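Every number in this text was worked out from the coordinates using simple rules, so none of it is lab data. These numbers come from a predicted model, not from an experiment. Cβ atoms are built from the backbone, for glycine too; each structure is taken alone.
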Structure I
Amino acid sequence: MVRIKMGLLGLCAAVVVMMAISASAQAALSWLILNAPKTVATELKAALAAKSDSTHLTLDAEVSGLKIAITCTAIQLSGANLEAGGKVTDGFKFVLSGCKVYKQAPLTEPYPCTVKSSGAAAGVIESGELKGELVLVGGEVQIKIEPKTGPTGTFKLIRFEGIECVLPEHNILHGTLFLKDCQGFATTHKLEHLVESGASTALYFGGHSAKQLEITKLLGSFWIRLSGAHANLDWSGMDV
């Protein structure tokens, strides 16, 4: 009986070890950049750039009980680099321009308001400091992005201004954004990747309520590619 019990304990221990190894392997996400001949992986870190797709990027939401749709025509990244361990540089920012606010999406009647972030020109929205990393969501490699201080920190501080503007002036967007490759190429080496908000994205204005999480959506897509010394090189996320 003792031998049987010891054998079962040994088997259980082996299972636990294998599960731990499996979990560790699943968590081993990283970036891989190929050199120009596409034969050797290049060194990190590597600067990231973004550009708009043919459609508008739209934040569909509600503030103070009023439906809004903030649309922007251009997107840039500031201080974003692919880092070791599947990370994106702590403190990077999104910069959106050509932004306007409408009463709902798609583009309908505009509010008599300009939209901006504090200290920026009208139509320009700069995010707070963000951090990012590769994660597995339902077996799919995605990029998780949230405020540097965590999901309850400031993702974006958005101001609505204008003499006839009925929207509150100061509005803080909180939460976490998951970016997925629209074309299913997250782990395929490509020059650029088209990304959009994934189903796990949880953004909200004001209080963390079920209603806010349901109605606050980021619509549209944009391209991300490498720049600087790594420009024109193929890259991807890796799940190894």
Structure II
Amino acid sequence: MLQRGVAYEIEIAGRAGTPLAVVLTKNSWNGRMLSAGAVPIGPRTEATSPFALPLDEDPAEVLDPSRLLAIPQEQIGRPVKELDDGSLHRLERALAELIDASRLLAEPPRGTRPIPGVIDYPRLGEIYYRKGHRIEGEAKRYVVVSHDLWNQKNITVLVARTTTQPKRPTDEFPIVQDGSAQVVCGELTALPASALDLDNRPQGQKRLGLQDMAAVARGFTQTHLLRDYLNPIEAEIGRVEG
């Protein structure tokens, strides 16, 4: 079974070399689902986000949570190295910042004011189709979960898929849209902003409300073990089970 906090070789068809990615989803998710959430390791470039964390053994290599992927487990190869707990905790905090966890998980949840100017980018809480992408012939809906200061200025956004098929447990699949859908939090993934169809929007509710987005953020704390936002019992369980 895949282990959280371990860097694995990732097998991507047509790509030269074998990139590495650190698994961030918890072990119980990895043991029962077909994909795992993992953060790629790559060289620092001009496009590297401010959320990227340099590796202690090689500062030229970074872990960038803005590139987080839901990777099919058949594409995950052999383990290479284990991230130390301090670096893993910093990665959790960077991801939490990117999804605006401090505001959404406050009591009560707090939203942000709209950014002035033209809205020509995918927005936090908005629901979109992914262009030209279907699963078993069906166009899936994706909710944007990265905050708008990031979404406005960058070429990637973080999204999570929604489903109308009942899923358990609901802390990992939070119920949204007045009970009509759930969010698959363990499949949090980065997509190019251009991959989302801003013109052909799903019918019905097109934006999740503040309470729904708070439930989604809470879901990520469970699937990706964002320990700063877990209660002491949850954090201890997460520490033990990875």
Source structure (of I, II) for semi-axes √(5λ) of the Cα gyration tensor in Å, computed value 26, 21, 19: II
Among I, II, structure where mean count of other Cβ atoms within 10 Å over residues 107-114 as derived comes to 14.0: I
Determine which structure produced the value 1.4 for distance in nm of label points 7 Å out along Cα→Cβ at positions 75 and 187, calculated from the coordinates; the candidates are I, II. II
